[in-house]
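Next up, some structures in structure tokens.
Bear in mind these aren't lab numbers, they're just calculated from the coordinates by the rules spelled out. What you see is a predicted model; the values in this text were computed from it and never measured. Cβ atoms are built from the backbone, for glycine too; each structure is taken alone.
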Structure 1
């Protein structure tokens, strides 16, 4: 079963096939004696018939292409979802090292820089800085 047959109901597919075969037989009849008819009305009719044939072929090709694109997008989405699940699972199952020791509250560094333990703000006059 082709993609267009899956898209269209059996009745619609039969109708499309019938109109396509009628168009082809009209085109064959118009070009039977001469590849390009002499009469301008016949030329116009032939162009319309050929245009209808082309449109139906292009429509079926577009349906097949759209179906293939949809399958490709679905496959890509599935692959990305699988990768994300594997990545998340690996991150969850990774062991966490809790053995790091915290410093006690009594720890004091060997050297303390002046102002290191000060709290609060000191007001500074910018003019004093410029004068120094």
Structure 2
């Protein structure tokens, strides 16, 4: 099923920005969610950078019910709080390697859903980004 969304970002300081993105599954199945976060970008050395972000995800009742098994009396609101750290290494002007770690903690009705096995989740990522 396709997902539709919008993304926006505004630079607050030279190394600090605020980002927001909202998304909704096509049709009436999945509900709507929004991610709001502050992102800090720090250059460590030539071609190396550290990115640190933290934020909140908001979700409507349908999203909580479909993805987390929240009950019929669930209320829209904060889905989770999250933090992320990522190291970027620009290998060449075309390629960048990235390694990241993130942690999420479900809140409110999202944490008590029938499909939830753990309230806190930790994830990692390894990426090779190619620019054209």
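So the values come out like this:
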item: Distance in nm of label points 7 Å out along Cα→Cβ at positions 40 and 80 from the coordinates reads 5.7; which among 1, 2; result: 1
item: Structures 1, 2, by volume of the Cα convex hull per residue in Å³: label with the highest value; result: 1
item: Highest-scoring label, criterion being distance in nm of label points 7 Å out along Cα→Cβ at positions 56 and 120, among 1, 2; result: 1
item: At a computed 0.80 (FRET efficiency 1/(1 + (r/R0)^6) of positions 24 and 104 (r between Cβ atoms, R0 = 25 Å, to 0.05)), which of 1, 2; result: 2
item: Origin of the derived value -2000 (helix-only ellipticity at 222 nm (-39500 (n - 2.57) for each DSSP H run of 4 or more, over all residues; to 500); candidates 1, 2); result: 2
item: Which of 1, 2 yields 17 [relative contact order in percent (Cα under 8 Å, 6 or more apart), calculated]; result: 2
